[in-house]
Structure P
Amino acid sequence: MNLRNFKLAVLLVLGASAALGGYMFREHRIYKEAVVVSPAITEVKKLSDYSDAVKGTVNDANVYIFDSGVAGGTAVIIGGTHPEEPVANLAAQVFTENVRPVQGRLFIIDRINTSASTLTRLGEAYPRFFHVKTPWGIKKWRYGDRAANPLDSWPDPEVYVHYPSGQNLAYMDIRNVNRNWPGRPNGLLTERTTYAAMEMIRKEKADLVMDFHEAELEYAVENTIVVHEKGQSVAAMVSMMLTSQTFDVPIGMEFSPK
């Protein structure tokens, strides 16, 4: 093979690789997950119904509302804060598909950071999708990253200064929903997302908010309860009860970093 043909072959291989990579990135970004809601559903809203801060953005999530019709408390379940923790999103969807409240109201957001589910962690060979076998076939979900897609939130600051605490955090945490509460309406995407969620929590007068998480790949906090120092006594009791009555492995406890 002469040099000219070799160069053409290299260009063809590079072009084919770029085309395949672009197709795979786009397929992952635009894939629509199927959500089958429980017959007990009473209403579906958008986060933008509570705040225009997220209107027209990828994070304008569905809010699934289940009202028992019987007076009682109001609870909120949030999934998908960190899409590389797939069970957190999956657990929220299990509630969405099966819950039947008998008293009070339940609000569910399956994916609060949809943007972060449209890419995976760069350079770490994470899978794009994961699959679960069911009696009616295989269900497919997007795997994701810990922080929102840079295509949706850019540029990152050199140092992220949390609002309103003023705490300095790593630059990429500006795209991390878990580092942006309570948010603000004029910030970047995740700040606006948490602000809209807080508006929902305030306007619906929620009594309890549960934000689902799990251990991510290559991060050894499996079988561990991560807790704020204020919840030490409750977490310690839960750890002992789960270890003695439910699981075959010890359930540990550690404090959340300040």
Structure Q
Amino acid sequence: MTGRQCQKAVILAAGLGSRMRRADETASLSAAQRRAAADGSKAMMPFARPFLDYVLTSLADAGFREICLVVRPQAAEVRSYYIDVASPNRFKLDFAVQSEPRGTAHATLAAEAFAAGDSFVLINGDNLYPTEALAQVRTLEGCGLVGFERDAMLGDSNVAAERITGFAVVCRDEVGDLNGIIEKPSQATLDSLPRPILLSMNCWLFDRDIFASCRAIKLSSRGEFELPDAVLHCMAAQKKRFHVVPCRRGVWDLSRQTDVPQISRMLDGREVRL
């Protein structure tokens, strides 16, 4: 980028929601929420409004004016809602389809036509990010990501301590650029790292070069084409640098049925403006 703030955002909302589908009788859900959970439909989980409405509002508040939802082929409900019911006027909304669930890098490729050579911010559709983090990352001159402080995640989100090791740790060099990603670190590894420990919650600023790397990587051990692998490939093969923007705020994570009541309380009274 050359001083022009990024206007485009991509939301990955095509996942199968396997963890959300797992029944949990301890979770206090409404009948509509249980139906959404059984379908793995995290982005459209009903609160006062669908969860995705709050994600979109945060993006609009941060200054994004073109947004693309990457959805499953069977996403008629999502399309119908945003075309017929809640048609946005603060931003232009597009859709892209991930043809099959083959990982986050594969999902990113679905948004290539939307990006049209421009830089774009990419986030998860089942996370609610602080507006200030989204506003900061879109102002970077090159590529980058937000690194969320681990202690802030523990104190300012619904992510419990036992889940925190499931998130990747971001390593920085002396100028604040990404120089490594540690997936699911052990407690011993966490204890050995310098503070503050920064976590990746999949909030990236990419340029067009990420698509070549998404195509170049191999399947991971989990049988998916994964975005962290594409980023590391982009760094190694294309000499791309990713600046890490530290954030002392947490991200709310909608992954499991037990997350629903917690997020419902957090969203109570929160305004939606599309």
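Could you figure out which one of P, Q the value 1.0 for distance in nm of label points 7 Å out along Cα→Cβ at positions 48 and 192 was computed from? Show your work: numbers first, answer last.
Numbers: P: 1.0; Q: 4.7.
The correct label is P.
With distance in nm of label points 7 Å out along Cα→Cβ at positions 200 and 224 as the yardstick, tell me which of P, Q scores highest. Mind dumping the intermediate values first?
Values: P: 2.9; Q: 1.3.
The structure with the largest value is P.
Comparing P, Q, where is FRET efficiency 1/(1 + (r/R0)^6) of positions 8 and 120 (r between Cβ atoms, R0 = 25 Å, to 0.05) highest? Please list the in-between numbers first.
Working: P: 0.15; Q: 1.00.
Biggest value here belongs to Q.
Can you say which of P, Q returns 4.7 when distance in nm of label points 7 Å out along Cα→Cβ at positions 32 and 216 is computed?
Structure Q accounts for this read-out.
Here relative contact order in percent (Cα under 8 Å, 6 or more apart) has been calculated and equals 18, so which of P, Q was it run on?
That value comes from structure P.
Between P, Q, which one scores greatest on Cα Rg over 2.2 N^0.38 Å? All intermediate terms of the calculation are to be shown ahead of the outcome.
Details: P: 1.16; Q: 0.95.
By Cα Rg over 2.2 N^0.38 Å, the leading structure of P, Q is P.
Only the coordinates and a few stated rules stand behind these numbers; no lab work does. Note that the structure is predicted; figures quoted are calculated from it, not measured. Cβ atoms are built from the backbone, for glycine too; each structure is taken alone.
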